[in-house]
1. With distance in nm of label points 7 Å out along Cα→Cβ at positions 196 and 356 coming out at 2.2, pick the structure among 1, 2 it was computed from.
2. Can you tell which of 1, 2 yields 3.5 when distance in nm of label points 7 Å out along Cα→Cβ at positions 180 and 436 is derived from it?
3. Could you figure out which one of 1, 2 the value 19.6 for mean count of other Cβ atoms within 10 Å over residues 164-171 was computed from?
4. Here relative contact order in percent (Cα under 8 Å, 6 or more apart) has been calculated and equals 18, so which of 1, 2 was it run on?
5. Of structures 1, 2, which gives -12000 when helix-only ellipticity at 222 nm (-39500 (n - 2.57) for each DSSP H run of 4 or more, over all residues; to 500) is computed from the coordinates?
6. Please state which of the structures 1, 2 yields 24.2, 79 when Rg and Dmax of the Cα atoms in Å is computed from it.
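Just so it is clear, none of the values below were taken in a lab; they were calculated from the coordinates. Source: prediction; values computed, not measured. Cβ atoms are built from the backbone, for glycine too; each structure is taken alone.
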Structure 1
Amino acid sequence: MSSNHPFGSYEPVIGIEIHAQLSTKSKMFCASSTEFGAGDNDHICEVCTAMPGALPVVNKKAIEYSIKMGLALGCQIRDRSVFSRKQYFYPDLPKGYQISQFDLPLCEHGKVEYILDGKKMEVSITRAHMEEDAGKSTHHGEYSLINLNRAGTPLLEIVSGPDMHSPQEAAEYARTVHKILRYLDVCDGNLEEGSFRCDCNVSVRKKGENIFNTRVEIKNINSFRFVEKAIEYEILRQIDCMETGEKINQETRLYDPDKNRTFMMRSKEEAHDYRYFPDPDLLPVILEEGYVEKVRRELPELPLKRAERFQQEYKIPEYDSFVLTQEKEIADYYEKVVKASGNPKAASNWVMTELMRELNDAKKTFAQSPVSAEQLGAMVMLIDKGTISGKIAKTVFAEMWATGKNPDVIVKEKGLVQITDTSAIEKAIDDVIAANPAETEAYRGGKEKLFGFFVGQVMKATKGQASPDMVNQLLKKKLAGG
């Protein structure tokens, strides 16, 4: 999708705050489970419901996951960070404040790189800090119900700089951060369950200006497509305000995907409105010497670097490399197929077409594939050796998918070995020519389009098992009178 959107003489300025739910088994400050889908208020305790005298204790795994992500974003990691109380009232926030980080966050000053329209883009990361999630309210006419299962769930809030200037850039940035979180296995990235949510800050200014005009925050968007559409709507709304002289208020808005519009939720608070101060119940987080480097050594190869390596090492197209690195398990699977087959491009083709189609249709992940990477690689090798043709391979693959059997077993059981015996193919060609005298005469008279007809008849006669290359070569010779 193009990053050039027609906004006339105006330039949008976009920053995004991403809230990623960390994949810890327990909450940020207590031992209650973070498992999704439990009954209402099943996963609560004295701490996450703010009972008098209950004290929080920091989840060490949440700190480790946050450092991992901070390093992947190129951030500086503070060896001393502090939790603060952020004062604001929500009925599903039992304490009346949220434990977050303010002036001394764990991670800051990083950057994210991604490719859009073939161009490398860069977005700065201002900070990435730890905090707890609120609960959930559902409203039913005259009454509301509160479920506190989510209250206290560990979040990493990743705050970008105001570096994006189109809805497409913003959506691609969000996809990239999502991909990195999944690669690190620190967040499941489930958009439907709210594990990954975006708050988009949008303002507009005249092209060439360096000022920052009043920004509006669009809250809790959980779809990359909606990130793009909500930002686009908000840009056009603000341009319209500027054109008509209407004041743009600093406020928080929500996006309605059904009506494709944003609407006001509340006026936007400033940092001083939250009256931050260090939480007296929590000690500062002080990292042991060498701990950050230990975590750094455990980082996997990140998606963009892996895509670039695939292009250089395996000589596959840029498009293939990005499709194959969109998830870590896809990239891992592909590399195993390459290792088993020795043919990177053929491996890419089979993974991206036949396998992905079957997995999508069956709603399965790569980890659930009935065809292992080693089996697919072995099948590609059978094609390269000439044991089976590409066409036969599709039959073999379908049988592998249905039964989980190895390709060589299927080929042997079903008698699918490719016919490469010249005399057997010549006999089939002779029989086809003899059975179709009118077509043979027409071909020899200049109707060369009939060649495909003869190829089809020979393949039919050999049950699709004749080597296509040999059929083409011998058929041309025989039709020419040889």
Structure 2
Amino acid sequence: MQTPSANLPLRTDDDAMAQVAALVARARQAQQAIDHYTQAQVDDLVAACGWAIMEPERNRKLAELAVRDTGLGNVDDKITKNHRKTLGLLRDLQQARTVGVVSEDSERGVIEFARPVGVVAAITPSTNPGATPANKIINALKCRNAVIVAPSPKGVGTCAMLLGFIHDELERIGVDRGLAEGLVQMLPTPVSKALTHALMMQADLVVATGSQANVRAAYLSGTPAFGVGAGNVASIVDASADLAAAAERIMLSKTFDNATSCSSENSVIVDESVADRFIEAFSKAGGVLLTAEEKSALQAAMWPEGRLSGAITGKSADVIAAQVGLQRPAFAQARALVVEEDGFGPDHPFSGEKLSPVLTMYRSRGREDAVRIVNAIYAFQGAGHSVGLHIDPEQASAHARHLAEVLPVARVIVNQPHTVATGGSFENGLPFSLSMGCGTWGGNNFSSNMDYRQYLNITRVAFPIPGSMPAEAQIFGSFFERFGR
């Protein structure tokens, strides 16, 4: 178990440390009470927590409160997200073994046992104040851990409502109310950096999703931590792509929950030979291409002091257009706003993450030029996350494999709506998650979709087996033949 260190460069104080210590002590006691649970008992906890957010009436209440409190996204998409992400996670976990023996290799003489990590600190963002806490709580309990959620200040109300629903469901299946409230906790209000950092320092594991400031703090806390990288997804539209299908997929992805997801496209790189036709197809889907003057006005509104404005974040395209004063009739029905760009970096803010249905379009001169543009975008922001590819299915395999070898990304998403697909989908094989590891490219220590495996310790038993020491020639034979001894 980890102990806090007063010398770490995190913002906390004695009062926050004391408050969190009481929460952690209760969580440890609760975790010990379920340490002996069978797989069946654990799976009942998981199902109860899943139903706590998926039950339609509760789902709607959570979605409505999330939008009201945070001002981000829209209710219908949050309902869909809460439902699909939780249902997919439950499907992934249904056959997963997290109690007792999880692997036995008689040939190697190794048996693996799943063990809890202890108390999990779940750091969650304002963009998903219901779905992300639920995901982390379910994964934590699947592995017989206790969990303490650190919601964003704007997401406190939604998190508190979710935890109330979870405690009710756990009690309904026979878990003592006190035990339920010890297993799944949240920081007291008002949530502050001091409390969040104190929790990071005192828990046994930190799983951090949200701002890069929180991710960096998690890594500095002295506690083992998994954090995610920054979003700024780019998608390539190849000359061979079905442009109408690509436009529909990108529009669906770009507008889902008003583009609050880190998996939402921020840039699209279109082969110049089909760029005008793509713009036409995207326009039919509800995209409006801005003039140079309109682009300047939008930029001034989105980055008034060089930083992305909260007044724009998570709003719909028509609302953003009205705020900026864009007057053309098309803006009243706009689903997404499109700007053309040819530069990258701080002097070209449209090349970065926008957290709104504003899409930046680049024109590429062939496939390798598209790779160059994506690399330039990710050199500024978003390295490690993922890239989308829209292409003729018959040409998809070779080019997707090429992108996987040359781009700094953990995922290549082919011919799918990126936001729907990258965090796991019923139409692909990625694990359902709301936390995307971005590898060392994105400053992370993992490059997979965060799943239950990050919430486990593994104990290995090793038995003696017949010796198998290789001869020197087996290892060096070919090497010596080519280079000598």
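1. Among 1, 2, the structure yielding 2.2 for distance in nm of label points 7 Å out along Cα→Cβ at positions 196 and 356 is 2.
2. Only structure 2 yields this read-out.
3. Of the structures listed, the value fits 2.
4. The value was obtained from structure 2.
5. 1
6. It must be structure 2, since only it matches.
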